[in-house]
1. Have a look at I, II and say which one yields -19500 for helix-only ellipticity at 222 nm (-39500 (n - 2.57) for each DSSP H run of 4 or more, over all residues; to 500), as calculated.
2. I have 0.85 for FRET efficiency 1/(1 + (r/R0)^6) of positions 13 and 381 (r between Cβ atoms, R0 = 25 Å, to 0.05), calculated from one of the structures I, II. Which structure is it?
3. With Rg and Dmax of the Cα atoms in Å derived from the coordinates and found to be 32.5, 108, which of I, II does the value describe?
4. Figure out for me which of the structures I, II the number 246 belongs to, where volume of the Cα convex hull per residue in Å³, for residues 21-116 alone was derived from the coordinates.
5. Computing Rg and Dmax of the Cα atoms in Å, for residues 61-188 alone gives 19.8, 63 for which of I, II?
6. Which of the displayed structures (I, II) returns the greatest value of distance in nm of label points 7 Å out along Cα→Cβ at positions 141 and 405 on calculation?
7. Comparing relative contact order in percent (Cα under 8 Å, 6 or more apart) across structures I, II, which is largest?
Structure I
Amino acid sequence: MKKKVYFKTFGCRTNLYDSQVMMSAMKDYEITHNESEADAIVINSCTVTNGADTHVRTYISGVEKSHNKAKIFLTGCGAHTKGESLLKEGRVHGVFGQSEKQKIDTLLKTEQPFYDPGDLNHIDDTVVNEFVGKSRAFIKIQEGCNFRCSYCIIPYVRGDARSMDEEKILEQISTLALNGFGEFILTGTNVGSYGQDRRSSLARLMKKMSQIRGVRRIRLGSVEPIQISDEFKEILDEPWLEKHMHIALQHTAPQMLKLMNRRNVYKQDRELFEFLASKGFAIGTDFITGHPGESEELWSEAMQNARELPLTHLHAFTYSKRDGTPSATMKPEVNGKVAKERLHEIESLVQEKNLAFRKSFSGELDVLIESYKDGLYHGLDQHFNKIVVDSKEDLVGNWINISKYEVREDANYACI
């Protein structure tokens, strides 16, 4: 009888993909979705903030308190920042980097505690044929980042930007489309940099993807404003492209953007966002509050700029000091309570903007139903907005068009 392995994934879509690679590569073990029956637990960790590190430690503590005898293995970005200390403390049996994940069977069989950080120049060549328990498929198209934003630890744990082989990506999408997947989310550390090392581009890849039979909708992970090129703008009216773009700003006050060593310029960002909004796009962004040097005056400027932007979605968090980054030594620091207040302020603003966007939209919603919970179906429309559906039919995994629905604060609701 095969031993059972439980996967616990923290963080971004890239980690979700990496966990799927490990599941696909396992041959000598059985996957379990019940942590208590696992012989081994693989934690795919995130280290983008101190909070992310804390979540991993808290999870490990929970496993220890439950007296679970499973061996714990740590991978992901946290393997590079916290792996050695957790191994020395005896809290994990093994630590391995992302480049080693295809050797998962061998790693799980290792009797002695080990630390294998792997290679930061590695690029995946795995073809994932299935996504367990998912209606959408995550496709990793690149790894690493050449940007060196002053606050960010990720380039140090993921390496420089490098693109996956185009033929491998298209092969994977063709296989998944044959297996019934219609929506594909392109993910990576810095998705918009795809192709720069291969004389290709993100737009070119997406055009080729769209020609594969069965591909209905393509979504993107976060891209940088400067990566929305003229070539990319040519595909904005394509029916297969999501009507939602997530474009990372991190801030809107020009002085703060300089402190953060960002490459975007607010005036150009605003012009781009207004152009996308005119095309009917919902627009999300990343935002950091409380970065060193963020004075009350600069915060007021940032909020004023944010009010002017046609934003509908937000991934915001308070600044988290990461040792080894330039921001870690910057002064003056911002009080944590103030940073949280600012976070809530911009979150409330974008929630209002999202509600207004949904109320103003009068067309049909093109929805992929992903799950069933408490008697209701849940999915996402073409604008990456949640919709909750009451139906007597089994809708999980189905595409539906909804013309009549009620707009509420938390989501859109429909009965069919």
Structure II
Amino acid sequence: MKHKIRKIFRSPLFLVGFGIFMLMLLMVLIYPLINPGNPLQSIGLGNFARPGTYVSLYDSVGSQRSVLRLPEADSKRVASLLGQEDRVKMAYWLDVTGKDIEGLNINDTEALLSAWKTHYDGKERPAGMTKADRNFYERLNKRLVAASNAPALSLSETDPASGETVEKGSIGKDDYVNISAVANVKTLPLGTDNFGRDVLKELVSAAGTSLVIGLIAGTVATLIGLWLGLLAGYLGGWVDDVIMFFTNIFTVIPGFVLLILISYSIGQDQRGATTVAVVIGLTSWVWTARSVRSQVISLRNRDHVNLSKLSGHSVLRIIWRDILPYILSYVIMAFILQVSSGILAEAQLSLLGLGPKTTEVPTLGLMMNWAMLYSAHLNGSWWAYFPVIMVIALISFSLNLMNTGLDQVFNPQLRS
């Protein structure tokens, strides 16, 4: 046994897959300790807040300020007001008014603003340009001028006794606040989803739930397939015929279609994560049973098995002591594949709206379902679905690498 374990951990493929899987497992276990709380709690009132660090404006006003004169502050302030569409329209105006803009890069904010300040004249009437378009350019120019010559913002407060508005101070464009001095700061590495929930916290919790679903589904499917395959392969005769009859029925019926029908019949209120996992396991044992049966058929007439029969040992003892140890490595590999298949099956079910209840725990499939329902892929909110896809791919990739590494260790043909 020790020799086999050493050979397993010398397999490069197994080590890479095992390393990826363990890193994800550690993330699932450790991150909730760093960032505790309900992963389904909404912290944002808007949809799909972008990833980044959020500072309370209310608290930053009262924090200690420092005056910094940064040379690129004004250009950055103006650049933040210019979207890609604004830049294209500015270049268009310069072009139709006959200005020389050869070689002008609209993404070079400094060059674009320099050309605009030099050549823009609101009194010009370019041919074919409507009044609405000219008004747009006038408003755009006013925004740019206001940003370049940003005045101080006055701070006022209403006196509760008199009801009068009293000026309390001002904020200049050179006033800065150290982020450590602000009372409320929140970092959202993956932003928020359509419900205003922290995507990273939700993703870690969902990965843990999906792993549990995969483990339960893999255990159920492997145990059912293992014992049916052992009994059919060893006993043969009418037992084999009956077991293979039901196995062939499940083989003819597409497993995922059966899974959809069962999940739909259960109903949303009764579909917890454990229930979904058991249903997945009950519909995915077929190929394990057929494979184990074929392995047992090749073992049941071996000398050590015949010797056990002559010694009067029971059927269960022979199966447990003389056959199962010889196919244990294959069973472990089948279990790993069943775990991976269970996670993917849950994701597929949830995408169709047939996954676990949405009010209990998040899963990777439910996160994909929410992102699809609220059109995250259409409005550019990549952080709501792309990390989920990556986690599903990494889990499946790591488990398949582990399975391939085990196959190289235990398969005599690959070893040679």
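1. Source structure: II.
2. The read-out was computed on structure I.
3. II
4. Of the structures listed, the value fits II.
5. II
6. II
7. Top value of relative contact order in percent (Cα under 8 Å, 6 or more apart), among I, II, belongs to structure II.
We did not get these values from a lab; they are worked out from the coordinates using the rules stated. Because the structure is a prediction, the values reported are computed rather than measured. Cβ atoms are built from the backbone, for glycine too; each structure is taken alone.
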